[in-house]
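> Structures for review follow.
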Structure 1
Amino acid sequence: METKQRFGYLEALAAKGMLRQFQKGRTILFQGEVPRSVLALKKGMIKVYGITSNGDQRTVTLLGPGDVLPMSWVTDKAPVCLYYYEALTDCTVLAISKDDYQLEMNHNTDLRNQMLENYVSHYVGATMHIYALEQSHAQDKLSYLLQYLVARFGVVEADGKTKIDLRLSHQDIAEMVGITRETTAVELHKLKKKGFISYQKFTYYVDVPKLIRSTGGDEFENVRV
């Protein structure tokens with residue numbers, strides 16, 4: 001889907017906000033910070049993560065165009081940011097006051113419906129991510145995580161394989177399922193040898209039917225979030 005379509009009815013807030021640019025790797029919001037405005041992601045990808053007591057990063061979710069952050073604060077569920085928000089790519093965000101955002105949500109049915117659909121998609125994606133985390137074996141964790149990434153970011157190629165339209169290092173993937181980078185590299189190589197996936201230059205291609213047959217998780221085959 002085009003970035004403009006994903007941003008959709010959030011465009012109604014453009015006149016009331018200010019566009020801000022964040023370079024790849026920059027922290028947009030810190031855990032425990034009180035946000036000054038609602039941020040609507042217009043272009044790019046954002047990683048949401050926490051840090052364990054051992055100092056390891058653990059990715060909570062990934063945000064794309066059309067996502068609003070930090071949602072816990074925006075919806076008055078928390079007074080501060082619960083996690084860190086980092087630009088995974090160069091990002092453009094629209095910063096708007098919380099009052100303006102809530103006023104538009106109250107009066108713009110199309111925007112409200114768009115946000116509801118967005119929240120539901122994130123909920124379904126979160127359950128898929130949690131299911132991957134619950135697996136006992138590293139390879140199963142990765143197999144189910146790849147199914148989640150296909151559902152969220154998959155683009156079907158001419159050869160029938162699905163490209164995960166996102167550049168991810170072994171470390172990025174490791175942080176999503178709580179295993180080491182070394183274990184991730186080994187298990188991804190095993191999946192590659194089995195013909196379930198291929199990858200080059202941080203881009204992954206998945207033979208979805210083969211991968212799903214290996215896990216027996218065919219209920220996830222046609223999920224799109």
Structure 2
Amino acid sequence: MLLEVRGLEVHYGGIRAVKGIDLAVNEGELVCLIGANGAGKTSTLKALCRLIASRAGTLRYRGEDIATSPVHALPRKGLVMVPEGRGIFRQLTVEENLALGAYALGGGDPEPQYASFPRLRERRKQIAGTLSGGEQQMLSIARALMTRPRLLLLDEPSMGLAPLMVAKIFDIVREIARQGMTILLVEQNARLALELAGRGYVMESGAITLSGTAGELLNDPKVREAYLGEGLA
């Protein structure tokens with residue numbers, strides 16, 4: 001098992017945002033975590049990356065307890081997050097953003113990313129903040145891939161994008177997964193996420209309320225009503 005989370009709790013002051021959840025991701029899987037805005041999905045990913053501290057629980061990555069690992073150590077271990085809102089360096093060029101992605105490894109060749117993201121090759125000298133939203137999302141994913149991760153955490157990759165660009169981004173994620181990348185995907189668009197993933201978890205008010213194969217969740221009446229816009233018959 002690549003990632004195992006047991007009893008994870010995250011608090012913001014007196015607010016219990018993540019309420020003792022369990023989840024697991026096996027090598028080579030694409031697992032999604034779906035739920036409404038405010039359900040605790042992003043807080044979960046941030047806790048996994050040590051961007052926020054967990055109050056309780058165990059986090060095991062490749063068999064190692066990472067609950068107290070410093071943030072900067074995780075990319076070297078192969079655990080990388082593409083944050084909600086992209087998090088690119090807006091004043092730097094595309095190629096400078098990619099170079100910073102490989103900084104923790106002492107550098108890296110951007111050519112594989114340009115091959116996967118031809119639009120970034122065309123814009124490699126362009127200031128990142130002037131890219132379209134979809135291009136910025138591509139850059140955020142490509143920068144994360146520069147670290148050669150074992151586990152890629154994707155937080156709301158479709159947010160703020162036009163439908164055609166959402167389809168393009170999900171095609172990219174599908175191809176990355178097909179090449180063997182292990183992915184934990186947080187996404188409000190439940191249908192897209194479940195059509196892409198092999199397994200999924202449903203999160204509500206800080207708790208995991210359902211889990212199963214993507215097919216099981218797509219056919220679950222509660223999921224269909226709450227997240228797929230289909231009323232109960």
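Every number in this text was worked out from the coordinates using simple rules, so none of it is lab data. Quick caveat, the model's predicted, so the values are computed rather than measured. Cβ atoms are built from the backbone, for glycine too; each structure is taken alone.
> Using the calculated result 20.2 for mean count of other Cβ atoms within 10 Å over residues 144-151, pick out the matching structure from 1, 2. Write down the numbers at each step before the final one.
On the way: 1: 23.5; 2: 20.2.
It must be structure 2, since only it matches.
> Name the one structure among 1, 2 that relative contact order in percent (Cα under 8 Å, 6 or more apart) of 19 was derived from.
On the way: 1: 19; 2: 27.
Going label by label, the one that fits is 1.
> Okay, moving on. Comparing 1, 2, where is Cα Rg over 2.2 N^0.38 Å highest?
On the way: 1: 1.04; 2: 1.00.
If we compare Cα Rg over 2.2 N^0.38 Å over 1, 2, the biggest value is for 1.
> Out of 1, 2, which structure matches 2.9 when distance in nm of label points 7 Å out along Cα→Cβ at positions 40 and 208 is calculated? Before the final figure, lay out each step's value.
Working: 1: 2.9; 2: 1.1.
The read-out comes from structure 1.
> For which of 1, 2 does helix-only ellipticity at 222 nm (-39500 (n - 2.57) for each DSSP H run of 4 or more, over all residues; to 500), calculated from the coordinates, equal -9000?
Values: 1: -12000; 2: -9000.
Clearly, the read-out refers to 2.
> Thinking only about mean count of other Cβ atoms within 10 Å over residues 8-15, which of 1, 2 has the largest value? It would help to have the intermediate numbers written out before the result.
Numbers: 1: 16.2; 2: 13.8.
Biggest value here belongs to 1.
> Tell me which of 1, 2 gives 2.1 when you compute distance in nm of label points 7 Å out along Cα→Cβ at positions 16 and 184. Show your work: numbers first, answer last.
Details: 1: 3.9; 2: 2.1.
Going through each structure in turn, the value belongs to 2.
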